[in-house]
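No lab work stands behind these numbers, since they all come straight from the coordinates. This one's a predicted model, so the numbers in the text were calculated from it and none came from an experiment.
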Structure I
Amino acid sequence: MVILGRQGSGKGTQSLRLAAQYGCVHLSTGDVLRAAVEEGTELGRQAAGIMNAGGLVGDDVMIPLVAERVAKPDIMSGGVLLDGFPRTADQANGLEAMLADLGQELTIAINLDVPVEEVTERMMARGREDDTEEAIARRLSLYEEQTAPLLDWFAERGLLATVDGLGEEDQVFSRLTEAIDGRMA
């Protein structure tokens, strides 16, 4: 499964609940990236420079990181909920290819839809060092540019479900499970 949505839409919170509900691994690329930065690997150093400038990490860094993780036994046996990957149609092609190599395929791509004004407010409130107004605006702008074709990519394959991300956490979770259960039925 893939969960999409603007930064600050609640993907992380909902993903943890969904992973527990469906017994799969929640793979947040944000966590993967932060771990690589902390470890000081070559890919981690590249990622840090890009993220500090308010950019999104490129395919040359993300695809190898994700491919390595998706092939591990816990994901192969229980499945995965990808949070923050893919971000582009090229990454989606990479994901489709890596899953095919593993004899797996995507079940659903959920677009957790929350308006720009709301996610901006949420990100400013969490007070992270890299959450300046300029960096947030840049990340959201890049997200919009890159994600429109990605939503089309999933829709063309009959995998896209858009879920309203506004409201109480339990309400949103209920909408998400309804969309997933409907796809798995």
Structure II
Amino acid sequence: MPEEQLPYRIRQDFLSPSEMTFFRLVADAMHDRFYVCAKVSLQELFSVTRPNENVHYFNKIYRKTIDFLLISHTNMKPVLGVKLFHLAKSHHRPRDEFLDQVFAAANLPLVYVPLQEKYEVAEIAGLFKDAMRRARDHQHGQEQDFSPICPNCEITMVLRFYTDGPKKGQQYYGCLNFPDCKAVVAMPAGQAKG
């Protein structure tokens, strides 16, 4: 029986000419500070906090991508997302409200840039700088909502309740791999969730 020929080939249109122009400009202008990644999956970029409470939120980001992501040279952390859009398409909404909300919740700046044949470095750098400043301003005084990472398994922990004993009814963070991993992190004082 002949071996099955799988139907996979490299896409010829991975980046359109306008996307390639934008990528080259940003990569050349920012090469000493940032790496530029193309077509990054949101599920690789973001995690869902409190996964036992918000499992359905994973489906909202599943199979969605951001056009470009700038990553810091020094610590490999995401710094800024870029979404390109077509100005000429009247049915296309330049802003994606859900995408805005996801990036705002994670306090990661997001910039919308119209697709063009040619880009100006100073204009793009100004957009990036403004977005990063707005994200910094927004972060001040904002309460963070996150789940800790399991010290053993290095995955997100979930919110649980003690069901018996002296702490019955109190909340804590437990590992998703329970009962194989019994790591526990106490709920910070004043952050109990209703």
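Before moving on, here are some points about what is shown:
- At a computed 4.1 (mean projected area of the Cα convex hull in nm², for residues 19-66 alone), which of I, II: II
- Structure from which 1, 7, 17, 21, 22, 18, 10, 4, 0 was derived, P(r) over Cα pairs in 5 Å bins from 0, in percent, options I, II: I
- Which of I, II yields 15 [relative contact order in percent (Cα under 8 Å, 6 or more apart), calculated]: II
- Answer label among I, II for the case where helix-only ellipticity at 222 nm (-39500 (n - 2.57) for each DSSP H run of 4 or more, over all residues; to 500), calculated from the coordinates, equals -20000: I
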